[in-house]
Structures are given as C-alpha cells and as structure tokens.
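Take a look at these structures.
Only the coordinates and a few stated rules stand behind these numbers; no lab work does. Worth saying up front: this structure is predicted, and the values here are computed from it rather than measured. Cβ atoms are built from the backbone, for glycine too; each structure is taken alone.
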Structure I
Amino acid sequence: MAKYRRLWFLLIGILAVTFTLLGYFGAEVYREAPPIPDRVVSADGDTLMTEESILDGQTAWQSVGGMQLGSIWGHGAYQAPDWTADWLHRELETWLEIAALEEYGQEWHSLSGQQQNALQYDLKTEYRTNTYDAATSTLQLSERRSEAIARTADYYSRLFSDAPELQSTRENYAMKENTLPSAERRERMTEFFFWTAWAAATERPDSEVTYTNNWPHEPLIDNRPSGENVVWSLISVVLLIAGVGGLIWAWAFLRKEDEEPQAPLKDPLSAVGLTPSQKALGKYLLLVVGLFTFQVMLGGFTAHYTVEGQGFYGIETSEWFPYSLMRTWHIQSAMFWIATGFLAAGLFLAPIINGGKDPKFQKLGVDVLFWALVAVVAGSFIGNFLAINQIMPANLSFMLGHQGYEYVDLGRLWQIGKFLGIVFWLVLMLRGIVPALRQPGDKNLLALLTASVVAIGLFYGAGFFYGERTHISIMEYWRWWIVHLWVEGFFEVFATTALAFIFCSMGLVSRTVATSASLASASLFMLGGVPGTFHHLYFSGTTTPVMAVGATFSALEVVPLVVLGYEAWENWRLKSRAPWMENIRWPLTFFVAVAFWNMLGAGVLGFMINPPIALYYIQGLNTTPTHAHAALFGVYGFLALGFALMILRYIRPRIIFDERLMKVGFWWLNIGLVLMLFTSLLPVGFIQFIASASEGLWYARSEAFMQSDILQTLRWVRTIGDVVFIVGALAVTWQIVKGVFFPDLEPVALETDESGATSELSA
C-alpha cells in the first residue's frame with residue numbers, strides 16, 4: 001500500500017469530508033423542512049384541513065403514480081402540469097377574481113390598471129406573509145383565500161375524476177379517465193397540492209425567500225430568483241473553470257508516463273477455464289436484453305402519449321395502460337436491466353479474482369440470485385399495474401404497489417427484495433474476493449474494487465430511511481441518495497475499477513497505472529458527487545446553505561469528465577495492442593461510447609441544468625429528460641451492454657460477433673439517441689425555458705402551451721429518432737440472444753497462433 005499511500009489518504013480524506021457535509025446539511029433538511037400544520041383554519045376558526053389529511057393526500061397522490069403523473073416541486077413527469085406551480089397560479093387567479101368582485105363589483109379583466117395593481121399588491125402581501133404559528137402549529141388563512149382554495153380544489157377534484165367537461169384536458173395531460181375514483185381521496189389530494197403551493201409562496205420566518213427558495217417563477221407574487229441563487233450560480237461557474245484548469249495543469253505537469261507492458265500473445269482471460277457459475281451467466285444476459293427491449297418499446301409507447309394522451313394510434317389504451325404506468329415501467333425496467341448488467345459483470349469477475357475457481361455453491365448462489373431478480377421484477381411490475389389502476393386496496397399501495405417516487409417507484413416489499421438481492425450479490429462477490437485479498441502481492445486495485453462492491457451492496461439501503469408518510473423534503477433527500485449517490489457515485493467507481501481490473505488482468509495496462517488511475521478517478525468522482533447530491537434539492541424545501549453546497553460541489557462533478565475524450569482514445573487504442581483484442585473489439589467500442597456520452601450527457605447537458613439560476617427556470621421542463629436520457633442510457637446503458645457483450649464473448653468462447661449486426665446495433669443506437677435529444681427533447685425544453693422565464697413555470701407546463709403546434713410537431717419529429725434507436729436496440733438484443741442460444745450460427749472464426757499464422761476454427 002505504501003506505493004499508493006498518498007492516493008489512498010486523498011480518497012479517504014475526500015470521503016470523510018464529503019460525507020460529513022452530506023450528513024450535516026442533511027440534518028439541516030430535517031430541521032428546516034417546511035412545516036405541515038396540525039391545523040389549517042379560516043379566519044372564523046373553521047378547520048379546513050389537518051396534518052393527517054394533508055399526509056392522506058400525499059398517499060393518495062402516490063397511489064396514482066405520484067411523480068409519474070405530473071410533478072411536485074419540479075420532480076416527476078413532464079406531460080401533465082407541475083401540480084405545485086399549476087395550483088399556485090390557479091389559486092392566485094381565483095383570489096384576484098374574488099377580490100375584484102368584492103372590492104369593485106367587476107371581473108378582474110374589466111378593472112383599470114391602477115385597480116389591478118392595488119389588488120396585486122394585496123395579493124403578494126397576503127400570500128408571501130407567513131401566518132403559520134409554530135407555537136400552536138396552526139396556519140390561519142383569510143376568508144378570501146379559503147374561498148379561492150375551495151374553488152381551486154373543486155377543479156382538481158373534477159380533473160382527477162371522469163367529469164366530462166374536463167375530458168379533453170385529461171387527454172392533453174395524458175391522464176386516464178377517473179384517475180382517482182374515490183371522491184374523499186381526491187379531496188385529500190387537493191389538500192396536499194395546496195400545502196406544496198403554500199410552501200412555495202410563503203416566506204420563511206426572518207427571511208425574504210419562500211420555503212422553496214422562491215421557486216417556481218410566478219410574477220403575480222414576485223417569486224423570482226433570489227440574490228443568493230445568482231451568487232452561487234456564478235461561483236459554480238467560476239469553480240468549474242478553475243477545476244478544469246487545475247485538472248489540465250495536473251494532467252500536463254504531474255502525470256507520470258509509465259511504460260506499457262508487453263501484451264501477451266494470447267488473451268489471459270481465455271486461458272482461465274470457465275467455472276460453472278460463469279457458464280450460468282447466460283440467463284443474466286437474456287434478462288438484460290429482455291428488459292432492455294421492453295424498456296425501449298415502452299419508451300416509444302410512452303412518448304406517443306405526449307401527442308395522443310389516451311390512446312396509441314387510435315386504439316384506446318389508457319384505461320388499463322395509462323401514461324403514468326407506462327412511464328413507471330419504462331424507468332423501472334431501465335434500472336433493472338442496467339443493474340443486472342453490472343451484477344453480471346461482478347459475478348463474472350469473482351471466479352477470476354479467486355484464481356479461476358468457484359467458491360463452494362457459487363453456481364447455486366448465482367442461480368438463486370437470478371430467480372430472485374425475476375421475482376422482484378415481475379412482482380414490482382404487477383404491483384405498479386394494480387396500484388395505478390386503483391385495483392389494489394389503498395392501504396397496501398405503498399407496500400405492494402407504487403411508492404409514487406420517480407426511480408424508486410416499486411412497492412416497498414419489492415424494494416426490500418431488491419436490497420436483499422444486492423446484499424446476496426455482495427456475499428457472492430466477497431466469497432471470491434476475500435481469499436484473493438489474503439494472497440501476497442499488490443492488492444490495492446482489488447481493495448478498491450472490494451470497497452465499491454461493498455458500497456453498492458449497502459448504500460441502496462438509504463431508500464428505507466423514508467416511509468409512506470414521510471415529509472416530502474426529507475424523502476427527497478434520501479431518494480437522491482439512491483438516484484444520485486448510489487447510481488452516479490458508487491456504480492461509477494465500480495465501473496471504472498472493474499474495467500481497470502479487466503484490462504490489467506489482460507496484460508494490456510500495468511497494475512501501477514490501473515491502480516493509480518482508479519484511485520485518482522474515485523477521488524474525483526466522490527469529491528463532486530457526494531455533496532453534489534444537493535443540486536437536486538435546491539427547491540425542495542431546503543435552505544440557502546444546501547443550495548450553496550450543492551452548487552459548489554456539483555460544478556466539480558463535471559471537472560473529471562473533460563478528460564474522457566482522452567480516456568476514450570486510450571481505450572480504443574487498446575484494440576491494437578494484440579491480435580486477439582479483435583475478439584473484444586465490440587465490447588471495447590461500447591466502452592468508448594460510454595466515455596463520449598459521459599462527457600456530453602453527464603458533463604455538458606448535466607451542467608446545462610446544474611447552476612441554481614438555470615435550474616430555477618428549467619426544473620421540470622424537457623431539458624431534464626435531455627440530460628437523463630443522455631446520461632442514463634449513454635453512460636450506464638452503453639456500459640451495461642458493453643459488460644454483457646464482454647461476458648458473452650467469454651462464456652461462449654467460440655462466438656464471432658456478426659459485424660453487420662453489431663454495426664447496426666452500435667451506430668443506430670448512437671444516432672437514434674442523438675436524433676431523439678437534438679431534434680425533439682432539447683428544442684422542446686428550450687422553448688419551454690423561454691416560456692418559463694417570461695411567463696412562469698405554470699405556463700411552460702400548461703395545457704395551451706404544451707399543445708401548441710410547434711411543440712406537437714417536435715414531439716412527432718421524435719418518432720424518427722425513436723425508430724432508429726429501436727432498430728439499434730433490436731440488433732444488439734438479437735446478437736446476444738443468438739450468441740447465448742445459437743453460437744454455432746456465427747461465422748467461421750479465425751484464430752491467430754503464437755507464430756502469427758491463422759487457422760480456421762470451426763464454429
């Protein structure tokens with residue numbers, strides 16, 4: 001370890017500091033979360049709602065898909081409105097209409113400019129003034145506002161029912177008829193919507209910003225970016241420039257060039273005999289591409305709902321398979337197949353690490369884990385279906401059906417099953433790793449791989465720190481531990497270290513280079529990635545310090561991504577190190593794509609929405625799925641497919657990849673993704689951004705705006721990219737299916753012997 005002592009100390013120091021920040025400001029989230037009053041009362045003392053009824057409304061919202069149908073505080077789906085921004089604007093307009101009739105006996109639009117200005121001043125004063133009494137946990141509202149709330153609630157109650165006058169609105173919002181059949185639960189849900197809007201409009205005690213840092217943009221009550229928002233946005237940009245400059249300087253002057261080792265004449269991994277557990281990984285690859293194909297098809301189906309909200313080319317589908325369900329399955333299947341690809345990569349490496357042999361009962365463990373994964377996938381999908389279609393009893397929805405939170409939609413029981421499966425995977429990995437750690441020699445790279453495996457196995461458990469009725473600000477904190485820290489942090493380190501270990505085991509890079517690069521990369525990823533989790537929480541009921549930490553450190557997340565072009569070139573260059581590298585050229589090609597999309601999707605498109613001032617206007621717009629598609633598939637999707645292809649190459653050693661099929665698969669996936677992003681998602685998001693900055697978020701997500709001709713055209717244009725992408729996905733899927741079941745259908749292979757001569761190897 002002495003050789004890498006400084007790098008280990010750097011990594012450990014970074015982890016200590018960053019997790020301290022994450023924990024300390026996490027406590028700030030708990031302390032400063034917007035209060036949920038015990039009672040909300042009108043001026044005459046009538047109880048309008050209670051804490052229990054508001055939380056009942058939260059659970060009702062969760063049961064219909066939650067964040068998969070519209071969004072709350074900007075987090076969720078993008079077709080229906082952001083319910084916070086929409087409720088707030090509707091309530092404000094209703095208040096003005098009531099006030100105009102009471103004060104002047106005229107409708108609002110008939111008033112003079114002076115009269116309107118006077119009422120708007122009163123409106124801002126009433127809404128931004130905090131009337132919550134912490135001593136009694138009571139929120140008192142004026143009679144006028146109470147009436148405005150009642151009228152607004154009536155609209156939402158009818159919207160989520162099957163009221164015929166709002167049928168076209170439901171279609172435009174991609175809502176099924178009678179989304180929430182129970183009138184009582186609809187009433188509770190409107191109370192939850194009100195509370196999220198109250199928090200967004202009401203200033204914190206002793207502050208001039210609201211509980212959500214003045215989000216959303218709402219000119220009627222002067223909800224505008226705060227001064228702190230602008231300051232920390234500028235600081236984040238400066239830190240990004242400084243970080244990039246520092247990295248380039250270090251790269252140029254501190255990096256030591258090590259001589260590349262002489263590549264072996266034959267692939268060392270091929271010389272290691274396949275173990276029974278490795279041979280059993282074929283079914284994992286089938287699960288990967290099966291869910292991948294399912295997800296891609298659902299993506300096209302879900303995208304079509306944005307232009308035909310209750311049907312698919314004239315076929316009524318929303319009654320049983322509404323937008324919220326399709327989007328849930330689309331996202332969940334992505335999480336499942338990508339995770340399965342990573343788990344398979346680990347299980348493939350475990351016997352290699354263990355000296356080419358299986359620990360006792362390893363194959364049995366691999367088989368049990370596979371069927372456990374299948375059970376979790378099937379159970380969660382069935383639960384989603386029953387919950388969203390309101391078939392499942394309401395009291396079971398969170399546990400067995402749908403949690404309502406994006407990326408962790410699966411019911412709590414299935415979430416527990418997934419966690420136990422990951423822990424079991426951790427046990428299977430450690431059974432192969434621990435004996436190797438006891439052997440003499442340099443074990444630093446293996447130690448880092450072990451640490452990433454343990455982190456993956458345990459940190460998914462962060463999802464159990466919130467429950468069905470947990471305050472949504474606190475829930476968001478823990479949710480992003482999974483979505484950001486677990487996926488974008490520890491999986492990133494695992495992927496980097498696993499690839500380094502593979503290339504080192506192949507004799508293509510030296511152990512010193514592989515270890516040093518992995519430790520340095522892990523430090524850079526963790527430096528920005530851990531406290532950078534807070535950039536998802538700028539406007540989720542948190543305070544300015546949380547915004548400051550999130551903006552500062554998440555800017556540093558982008559820094560290491562600027563050198564990924566070089567990394568891509570270095571990985572691609574490996575193919576010429578030895579003749580046998582031709583056998584893994586296509587997995588290597590997918591790894592090169594990972595580096596490109598990490599730079600573009602995670603780096604460029606990620607930073608586009610990262611500074612607080614940018615996210616203030618575009619949170620909840622199509623700029624977010626632009627980043628999400630480029631980063632989630634472009635990085636983790638290509639990586640999982642690359643792992644799958646590499647595993648296939650070794651568990652079917654006689655296979656020769658079909659060149660035509662692989663070219664179609666690789667290039668059509670990349671071209672389809674580019675078309676999807678830059679001909680549809682990004683232009684839609686940019687047009688929405690202009691609307692949000694000029695009129696307000698409510699308008700950028702409104703029915704009238706979203707159904708405008710230009711946005712409809714752009715959504716139809718997306719079909720081209722979707723079709724191209726689907727063709728590429730089917731090509732990769734068929735290659736893997738064919739390779740698993742019918743390797744003998746592949747063309748005749750050419751094997752190069754030690755003398756350089758080639759001989760035919762019958763397929």
Structure II
Amino acid sequence: MRSAGHILCVCSGLLACGATAQTTGTLRGRVIDEVTNAALSGATVQVLLTDTVFGSATDGEGAFLFQAVPTGIHRVQVRFVGYSPVVLDEVWVRAGKAEELVVALVPAINAIPAVEVRAYAPMRLEAITSEPLSVERSLRYPATFFDPARLAMSYAGVASTNDQANHFSVRGNGPANNAWLLEGAEIVTPNHLTNAGTQSDLPTLTGGGTTILSAQMLGGSRLLTGGMAARYGNALGGIMDLRLRKGITDRRAITVQAGLIGIDLSTEGPFKTGGKASYVINYRYSTLGLLGAMGVALGDEAITFQDLAFTVDLPLGERSDLRIFGMGGSSSNRFDRKDSTDWELDKDSRDIDYTARVGVVGALFERRMGARSHWSTTVALSGNEQQRTMEDIGLRSIPFFRDSAALYERKLSAHTVLRGTAGERSRYRIGLSAVERDVSKLLYGLGERTIAPLVRPYGEWSYSITKELLLDVGMAYAAYTRNGTGVAEPRLALRWTIASRNRIALSMGQRSQVPHLQSFYERLFPPFFDNTDLGPTVAQDASLTFEREWFERLQMRATAFVQRLVQVPVEVASLVTDASASSMLNTWEGIAGLQLRNSGEGLNSGVELGVDRHFQRDRFMQVNITVLDARYADAAGEWRNSRWNTGVIGNAVVGREWPKQKDGLKRTWGSSGRFNYTGGQRYTPTQSGMLAVVEPYSAQYDPTYRLDLRIYLKRERQGRTGMWSLDLLNATNAQNVAYRYNDRRKGEEVTVYQLGLIPNLSYRIEF
C-alpha cells in the first residue's frame with residue numbers, strides 16, 4: 001500500500017475469519033471519469049458476494065485493491081458522488097494472477113439522483129447494440145478456441161458463414177461489410193488462413209481460420225452491431241472494436257495453454273518491482289497436425305500457423321500515458337492431390353499451396369488536458385500478404401493448368417480525438433480518423449494496385465435532458481479523396497430509462513463504406529471497363545431497442561431494425577443482357593471482372609429477441625433469435641433475395657459450474673453448451689445450358705444445426721490456477737452444407753459439407 005488511505009476494507013468479521021480456508025485472489029483497478037480519464041478519489045467499490053460484501057474506497061490516484069477475494073465470478077459495483085453508479089456483472093477473480101479493472105463513470109445531472117448503469121445496458125456511448133468480448137467468456141463458452149470472432153457468433157444478429165472459419169454476417173450484411181479496429185484505429189483483418197471456409201478457396205480480406213490476436217490479450221473489447229456513434233464508420237455491418245489489456249503491475253505472471261489446436265504462452269508484469277510501466281506478451285503455435293493424426297477430417301489439408309502479440313504501457317508523468325502495441329503472424333495450408341483412383345471432387349486433382357503473413361504495429365498516446373478534457377491519438381500500420389498457387393492434373397495425369405493468386409493489403413491509420421464536458425449536462429467529442437488503404441491483387445495473370453485514402457472528421461454531443469433521458473447527436477463526413485466523393489453521416493440516438501429497470505433506445509443515422517477493392521478489378525484493359533469512379537456505399541439505419549431487467553442479472557432485450565442501402569456497386573451490363581443481376585453486396589471472395597456503377601440498392605430488416613442471465617449462483621444462460629429479410633436491387637431495379645438472407649438465426653448458450661473447496665484446493669467442474677441454428681444461405685442453382693435463365697440466389701441451402709459442448713475442471717491453489725477442458729465443435733457431427741458446385745468430371749452438381757466433429761483437449765495454467 002502506498003498510503004494509509006489507499007484501501008479502506010469494510011468486510012464482515014465472519015468473512016475475514018473464513019477467508020483463510022478459502023482459495024482467494026487479488027482484484028485491483030482504477031476508477032476514472034469516462035470523459036476526461038481523471039482519477040476519482042474516494043469512489044466506493046464493492047464486490048458483491050452471495051452472503052457478504054467486500055468494500056473499498058479509492059485512493060488519490062483512483063486506485064483500489066482487494067487482496068483476499070474468494071475466487072470465482074462476481075459482481076462489482078462502483079459509486080461516486082455526482083456520477084451514475086456502474087455494475088459489472090461478470091468479474092473473474094482467480095488464484096493465478098490479479099484481475100485488473102478500469103471502471104469509467106459517467107457524470108450524472110447535478111442534484112438529481114443518479115440512474116444505475118449496468119455493464120451491458122444501452123447507456124454506453126459506443127453503440128446502442130454492443131456485446132462484450134472478454135477473456136473469461138472465451139473460456140466459459142464452448143468451442144470458441146480462444147478466438148474473439150468465434151465468440152462474437154454467439155450474439156443476436158450474427159451468423160456464421162462456415163464452421164471452418166470465423167467469417168460472420170451481421171444483420172443481413174456479408175463478411176466483407178465488417179470492420180476491425182484496434183485501439184480505435186482501423187486495421188486489416190487480423191486473421192490466419194483467410195481462404196478457409198470459402199467456395200473459391202481464394203484469399204480474402206474479411207475473416208479467416210482464426211484471429212491472430214488471442215483472446216488472452218483482450219481488455220474492454222466489444223462487437224458493435226447497431227446504433228453506432230459518429231466516430232465509427234467505413235462499415236455497413238458489424239465492427240470488432242478491439243482493446244488490449246494492460247499487464248498486471250504487482251508481480252510477473254505466466255500463462256501456459258496447450259491443446260490439440262495449438263500452444264498458447266503468455267507473460268506479463270511490471271518492468272521493475274513497484275513500477276507502473278508494464279507489458280504483456282503472447283505467443284501461439286498451431287498443433288493442428290495432432291488432429292489429423294487422430295483421424296479428424298480437416299479437409300485433407302496440412303495447416304500451420306503461429307503468431308505473436310504484445311503491449312507495453314508507459315506512464316509519462318502524471319497526465320500522460322503511452323501504449324505501444326503490435327501483433328503478427330504467419331500461416332499456411334497445403335493440399336496435395338490424391339491418386340487418380342481416389343478423385344471425388346475437382347479439388348482432388350490439384351496441388352494447392354497457400355501462405356500468408358499479417359501484422360500490426362502502433363502506438364496510443366493519451367493526455368489529460370485538465371479537469372474537463374482528454375486527448376488521445378492512435379497511429380497504426382497494418383498489412384496482409386497472401387499467396388496461393390495451384391497445379392491441376394488432367395484425366396490423363398498430364399499437367400495442363402497452373403494458376404497463382406495473390407492479394408496484398410496495407411493500411412496506415414490514425415485516429416485522434418478530444419473529448420470533454422461542457423457544463424454539468426453535456427459531453428462532447430471532436431475527432432478525425434484517416435486511413436490510407438493500399439490493395440494489390442493478382443488472379444488469372446491479371447493484376448492491379450489501388451491506393452484509396454479515406455478521411456473522416458466527426459463531432460459528437462451528448463446531453464442529459466433529464467436523469468432518465470439522454471440525447472446523442474453526431475455528424476461525420478467520409479471523404480473518399482481518391483476520386484473526390486464523400487458522404488455526410490449524421491447520427492441521432494435517444495436513450496430513455498423508465499423506472500430504473502426498463503430502457504428504450506431509438507437510433508437513426510447514416511454511414512458508409514468505401515468500395516471493396518479486393519472484390520473486383522477497378523480497371524481492366526480499357527476501354528472494356530473502368531471502375532475508378534466508384535464511390536462509397538451508403539447505409540441508412542434505424543433501430544428501436546427495448547431492454548428490461550426482470551430480476552438480478554436477468555435481462556431481456558428486443559430490437560427492431562431496418563437498413564436501407566443505396567449507391568451499391570452493381571454490374572451495369574453483361575454479355576447477354578443490357579442489365580445484370582450482379583451486386584457487390586453478395587461478393588466476399590474471389591475477384592469479379594465487372595463493369596460497375598453505384599446504382600444498386602439493398603434492404604435489410606428484422607427483429608432480434610434475446611434473454612441474458614449473467615453468471616449467478618454458478619449458472620448462466622444466453623438465448624437469442626433473429627428473424628430477418630435481406631434483399632437487393634440490381635441495375636434494372638429488380639429486387640431479389642441476397643446471398644445472406646438466411647431468414648432465421650438462433651443461438652443458445654447455457655452452462656453451470658460445481659465448485660468444491662477443501663484443504664486449500666478449490667475444484668470446480670463446469671460444463672456449457674451452445675446450440676446454433678441458421679437458415680441456409682442463398683445460392684444460384686447450377687445452369688443446365690448456355691441459354692438457360694437462372695434466377696440469382698433463388699435457391700437456399702438446408703438450415704444448419706450445430707451443437708458445441710465444453711467440459712472443464714478448474715483447480716485453484718493459492719497463487720495458481722490450472723484448467724483441463726474438452727471442447728467439441730459440432731458434437732453431433734451434423735452434416736451441414738457448405739456449398740454446391742457443378743463438377744466437371746462427374747457432370748453433375750456436387751455438395752460439399754462443412755466440418756464434422758472437431759475435438760480440442762487442452763490444459764491451461766496461470767501462475
């Protein structure tokens with residue numbers, strides 16, 4: 001303790017006496033003003049246990065410390081005069097290392113009792129609809145494989161496109177419509193094996209087999225799906241807003257996790273004892289070959305990957321902080337052609353070699369400008385390099401075709417923002433984001449390079465009309481400087497709290513996304529076509545959300561949403577007709593050689609219903625269902641089903657733990673299950689003749705069903721946490737359709753299925 005006032009514990013006598021027999025852990029953190037990042041001294045922090053309460057007051061630096069908290073998942077409540085109290089429903093205290101929190105409080109209206117803000121209520125300023133991405137949930141939910149993108153697939157409105165990869169669709173938008181942010185700056189898609197789960201088997205710039213950032217590195221990250229603030233742009237679908245956690249500062253700690261999927265090593269701590277500067281380093285190496293040796297079907301491919309991620313946090317005086325971060329990884333998969341007697345699919349006659357590298361390096365500088373404002377700037381350089389070569393052997397075993405494809409992307413991104421308070425009722429943000437995107441691609445001997453800068457100044461103003469009613473107003477302008485096009489992006493949100501347990505949120509606004517440069521050639525042998533004049537696609541969004549807290553930790557949320565898409569790139573002509581049915585809303589893999597114009601439309605609408613029972617009394621539950629309709633209009637104005645019009649998306653996650661404490665050892669058995677139902681994707685039926693007229697996306701694959709299971713055993717001794725776990729992806733080995741194609745050898749339509757049962761046995765230890 002740095003001072004006598006650092007901690008004032010108010011614990012019950014019985015707890016103090018019984019704590020010696022329990023396995024305990026350390027919980028520490030800081031309480032700050034959400035706007036200015038100023039430390040809040042004297043804030044009350046309480047750990048709400050089943051039968052008692054841990055209490056503490058923050059010191060002059062806003063810090064608090066609990067050194068003997070029983071291990072487990074607890075609620076934490078933070079209160080401070082003049083601020084709305086915050087309740088964090090799922091804080092994981094374990095024996096292996098200290099849990100560190102940063103709790104940001106929102107100023108309340110003076111002289112009016114504050115309204116309690118729950119961790120997952122729609123009172124945050126980021127978005128009306130957002131979901132947490134945390135280390136603890138990635139361990140508790142089944143078959144996430146420590147991948148934040150696979151964790152995101154548990155939430156309402158989110159549909160997986162293929163079990164083999166982490167590509168996902170949000171509210172009827174394709175994977176190419178999502179964006180990834182790291183510490184506020186836009187980055188390339190940080191994924192290994194981006195060709196995984198695609199029909200073309202070509203590199204993409206959207207998702208992949210797994211994220212190169214282990215969930216071990218996450219801190220305060222979220223998936224944003226709707227009602228986003230003006231600071232968020234260049235995405236029509238969801239946004240993965242990733243934040244990295246700060247390393248612990250009380251001691252050095254190590255985490256080791258090994259399983260059939262891979263090996264995960266992490267170390268963190270202060271640079272020197274008693275210092276405030278800290279680091280986190282995480283390394284992973286794949287061991288997927290072990291699954292192949294066990295006979296698990298992985299598409300007959302030899303898959304490898306490895307990655308490294310780090311953060312370094314350096315205090316610069318009393319008012320400034322510097323964070324340096326980075327991550328990088330490499331991956332490959334190799335498919336060797338089979339003996340001609342075993343050929344069943346077109347792919348069986350091919351040698352395919354795929355390699356990729358991806359990396360990010362950046363820095364975040366923060367400075368508290370005084371009692372009312374805070375300034376931060378993030379700069380990040382990210383890149384993605386992918387190459388694929390293929391050799392095809394004919395029916396007579398004579399090499400007749402060799403092809404190569406390459407896709408390179410670089411992003412130089414910056415985000416700077418000044419935020420502060422203006423009076424006792426209002427807050428503001430004034431910021432600027434800029435991205436220079438450099439994309440090069442090669443396919444079928446055709447290549448091109450495109451540099452496309454985007455600059456987005458924005459402003460946000462939040463005003464507390466009453467203690468129950470909050471108004472958010474924002475405006476941004478997306479300037480696509482490459483061809484001088486731009487889009488104004490107004491945002492408006494009203495958030496109304498009724499009787500403390502009911503909340504209504506109304507959101508409307510406009511956002512945009514620059515052209516998908518990876519999905520088409522901009523210029524191909526002029527004057528055949530020229531797409532250099534394409535501008536951003538515009539989304540006009542509106543949503544209405546009702547949220548009710550029925551009981552403690554049990555919440556219900558219902559959202560109705562509609563999204564109108566305009567200025568969609570569509571093909572203006574084809575070789576057969578004057579108007580084509582092709583729309584870039586349906587494209588996310590491969591490269592299309594099309595003449596495009598911003599004349600198409602799209603319409604996504606639906607309803608999301610969800611019930612979330614946060615971890616309480618060793619149980620948790622999350623159930624949600626989404627009913628949606630996704631359509632697009634082609635160049636002729638004809639409306640059709642989009643590729644992503646699955647109709648229904650359903651997810652259910654349930655779990656329970658059985659803890660037992662004896663002789664300084666706490667054993668906790670746990671199990672969880674996740675059931676997913678998704679209506680089948682739309683596809684275009686196989687054309688039987690050259691002149692046959694086929695309605696695009698008129699057919700639909702069968703719905704997909706998948707049950708994932710997780711069984712685990714946590715063993716906690718003082719200062720150490722070990723965990724055995726068994727995950728079963730697709731535990732029932734359901735045969736879900738991946739895609740269909742017309743096989744050139746068989747002369748018939750062939751169905752390719754998604755992955756079957758995938759087990760992952762792993763052991764994790766923290767000390």
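Descriptive notes on the structure:
- Which of I, II yields 49, 28, 23 [semi-axes √(5λ) of the Cα gyration tensor in Å, calculated]: I
- Relative contact order in percent (Cα under 8 Å, 6 or more apart) from the coordinates reads 18; which among I, II: I
- Winner on distance in nm of label points 7 Å out along Cα→Cβ at positions 226 and 618 once structures I, II are ranked, highest first: II
- When helix-only ellipticity at 222 nm (-39500 (n - 2.57) for each DSSP H run of 4 or more, over all residues; to 500) is computed across structures I, II, the figure -500 traces back to II.
- Distance in nm of label points 7 Å out along Cα→Cβ at positions 354 and 426 from the coordinates reads 1.9; which among I, II: I
- Taking volume of the Cα convex hull per residue in Å³, for residues 378-673 alone as the criterion, the top-ranked structure out of I, II is II, with the highest value.
- Winner on distance in nm of label points 7 Å out along Cα→Cβ at positions 82 and 530 once structures I, II are ranked, highest first: II
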